[in-house]
1. To test your reading of the models, identify which of 1, 2 gives -0.54, -0.63, -0.70 for log10 I(q)/I(0) by the Debye sum over Cα atoms at q = 0.16, 0.19, 0.21 Å⁻¹, for residues 16-63 alone when calculated.
2. Consider the structures 1, 2: one of them gives 1.70 for Cα Rg over 2.2 N^0.38 Å as calculated from the coordinates. Say which.
3. Supply the structure label, taken from 1, 2, corresponding to mean count of other Cβ atoms within 10 Å over residues 8-15 with the calculated value 20.5.
4. On relative contact order in percent (Cα under 8 Å, 6 or more apart), which of the structures labelled 1, 2 is highest?
5. Can you say which of 1, 2 returns -17000 when helix-only ellipticity at 222 nm (-39500 (n - 2.57) for each DSSP H run of 4 or more, over all residues; to 500) is computed?
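Values in this text are rule-based calculations from the coordinates and carry no lab data. These numbers come from a predicted model, not from an experiment. Cβ atoms are built from the backbone, for glycine too; each structure is taken alone.
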Structure 1
Amino acid sequence: MSDTVRQKVVEIIAEQAVLEPADVGLDNSLEDLGIDSMGLVEAIFAIEEAFDIEVPFNANDPGESDFDISSVAAIVAAVERLVAEQKA
């Protein structure tokens with residue numbers, strides 16, 4: 001995992017969870033962190049803006065999305081993939 005991508009994603013998620021970045025573990029789910037569906041959408045928007053990417057996420061049907069939100073590590077990996085695809 002790219003340290004800069006991981007750090008920024010953790011900061012965004014921490015902000016939505018009203019936590020310090022140090023309190024956000026890569027194995028945490030958003031639910032573990034107390035992030036609801038509105039917080040998830042806001043985090044997705046913040047990630048898109050921070051990395052200038054388009055996240056393939058359907059807020060109406062998160063289970064059908066190509067963007068894995070099962071854990072912080074999964075979100076970091078998905079963002080890294082999108083950033084790499086954009087640069088290619």
Structure 2
Amino acid sequence: MLHVLAATSSTIKAAQALGFGLGMGLGSLGAGIGIGTVFGSMIQSVARQPELRGELQGIMWLGFALTEAVVFYGLVGGFLGFVLVK
């Protein structure tokens with residue numbers, strides 16, 4: 001009965017691919033939503049107070065960079081899921 005529950009090599013490869021795909025997919029989805037929010041807020045802020053554009057632009061780029069880092073966290077998480085599943 002125990003041999004039925006044992007993982008085969010194809011099951012392990014499928015789990016690795018699933019972990020990598022979920023890690024990258026969710027990371028990219030989160031970054032896309034975050035970047036859209038950052039730039040949307042910038043557009044609204046400049047439309048309300050155009051004189052603050054210079055001050056807000058640095059903050060916008062910082063928010064963009066930090067949000068884009070989420071994709072790299074997803075990439076690392078996906079690779080870890082790909083490598084560590086045995």
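1. Of the structures listed, the value fits 2.
2. 2
3. Matching structure: 1.
4. Largest one: structure 2.
5. Matching structure: 1.
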